[in-house]
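Listed below are the structures to be examined.
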Structure I
Amino acid sequence: MNNVVIAPSILSADFANLERDIKKIKDGGAEWAHVDVMDGHFVPNITIGAPVVKAIRKVTDMFLDVHLMIENPEKYVPDFAKAGSDLITFHYEATRENTDSVIDLIKSFGIKVGLSIKPKTKPEEIKEYLDKVDMILVMTVEPGFGGQSFMSDCAEKIKYIRENSTNKDLRVEVDGGINAETGKICKDYGADTLVAGSYVYGNSDITAAIQSLR
């Protein structure tokens with residue numbers, strides 16, 4: 001398994017002080033900043049767009065892990081790639097008919113590509129893509145809002161993904177209800193990348209919270 005990467009979600013940061021709060025997670029030892037993009041259609045919430053990613057890129061050298069929870073991601077990939085994303089993850093459920101073309105589009109910008117599945121999607125449905133992407137993101141809550149409870153049955157998908165991928169460098173990221181306890185469950189199944197928002201930003205000691213996830 002790859003070294004564990006901690007990717008705090010800036011959805012739980014203070015949006016009036018994003019530069020400050022991104023610096024907090026970097027100083028706390030996190031490697032990635034996870035950016036949740038929601039459109040109010042694919043998920044029932046609206047967050048941020050490419051201009052915010054562009055602004056973040058100017059104030060940090062952290063790896064920007066951009067998660068597109070949107071319909072028709074192919075329309076917006078160029079904007080997010082040009083804004084400075086290091087990795088763009090999109091949802092299989094939004095691209096069932098053109099998943100390969102979206103993967104190729106993201107790769108064309110010279111950045112990494114991730115594919116995500118929602119809780120009700122079985123990992124068997126994306127088996128053919130496991131060796132075509134850099135990362136699989138397993139959602140352990142219904143995407144749309146932060147602070148939800150961890151769905152342990154979803155974490156079991158990690159094992160299937162590991163067993164059916166021949167790519168030793170494939171990262172398996174987990175997002176949703178992650179804390180020290182649930183993070184360990186995910187790592188035991190084979191996850192190497194953990195997204196945590198409220199657990200990190202809601203902790204009085206951000207460094208301690210990040211370290212506890214390792």
Structure II
Amino acid sequence: MCKILIAYYSMYGHIYKMAEAVAEGVNEVAGCEAVIKRVPETLSDEILGMMGALEAQKKMANVPIASVDDLTNADAVIFGTPTRFGNMCGQMRQFLDATGQLWMKGTLVGKPAGVFTSSATQHGGQESTILSFHYTLLHQGMVVVGLPYSFAGQMGITEITGCSPYGASTITGGQGERMPSDNELSGARYQGAHLARIALKLKG
């Protein structure tokens with residue numbers, strides 16, 4: 001069985017919903033299994049409450065916490081992070097900054113990896129977040145996997161939607177009022193299945 005780790009951070013639940021769709025795509029590929037885990041929270045419950053995020057965090061409380069060892073044990077990894085000023089969130093950055101020993105040993109070299117994201121607005125940094133995330137993956141020697149144009153949903157112009165060749169994405173709205181659309185969830189499923197197929201081929 002090819003194990004695909006979905007390591008995400010979600011403050012209000014948007015990225016978690018995308019992660020579930022990615023998992024659906026992975027599990028559609030025979031011989032592959034999705035494992036969803038969330039990276040550790042760095043904010044206190046008090047701060048999360050002030051940000052209106054505590055209720056969403058409670059809904060995700062049953063999701064296991066990811067560790068660096070999970071990256072080692074997976075055959076492929078896809079990371080989900082909201083956008084923070086055109087970059088990944090601090091929680092994800094802290095998690096990745098703990099992977100220095102993996103870099104020293106070359107543990108992740110040749111392992112396929114991808115990224116999906118969200119932003120409040122249509123041009124709120126989705127592409128820059130994924131592309132800047134790729135720097136870390138490339139330093140680790142990972143094989144970067146995006147969302148190819150064979151997912152035709154990213155080419156539509158009849159609705160506001162996320163997704164680009166760099167990875168699946170969703171637009172949340174300024175108050176987090178918009179949950180992922182059907183098209184965005186389809187992009188997440190497609191990327192999950194695409195990554196899983198590549199992982200299977202590389203595992204041989």
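Supply the structure label, taken from I, II, corresponding to Rg and Dmax of the Cα atoms in Å with the calculated value 15.7, 49. Numbers along the way, then the final one.
Details: I: 15.6, 45; II: 15.7, 49.
Of the options listed, only II reproduces it.
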Problem set entry | Computed 13.6, 38 for Rg and Dmax of the Cα atoms in Å, for residues 78-181 alone - originating structure among I, II | I
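Given a value of -8500 for helix-only ellipticity at 222 nm (-39500 (n - 2.57) for each DSSP H run of 4 or more, over all residues; to 500), calculated from one of I, II, which structure does it belong to?
On the way: I: -8500; II: -12000.
For helix-only ellipticity at 222 nm (-39500 (n - 2.57) for each DSSP H run of 4 or more, over all residues; to 500), the value -8500 is produced by structure I.
As an exercise: relative contact order in percent (Cα under 8 Å, 6 or more apart), calculated from one structure in I, II, equals 27. Which structure is it?
Numbers: I: 22; II: 27.
Going label by label, the one that fits is II.
Read-outs: derived from the displayed coordinates by stated rules, not from any lab. Nothing here was measured: the structure is a model prediction, and the numbers come from that model.
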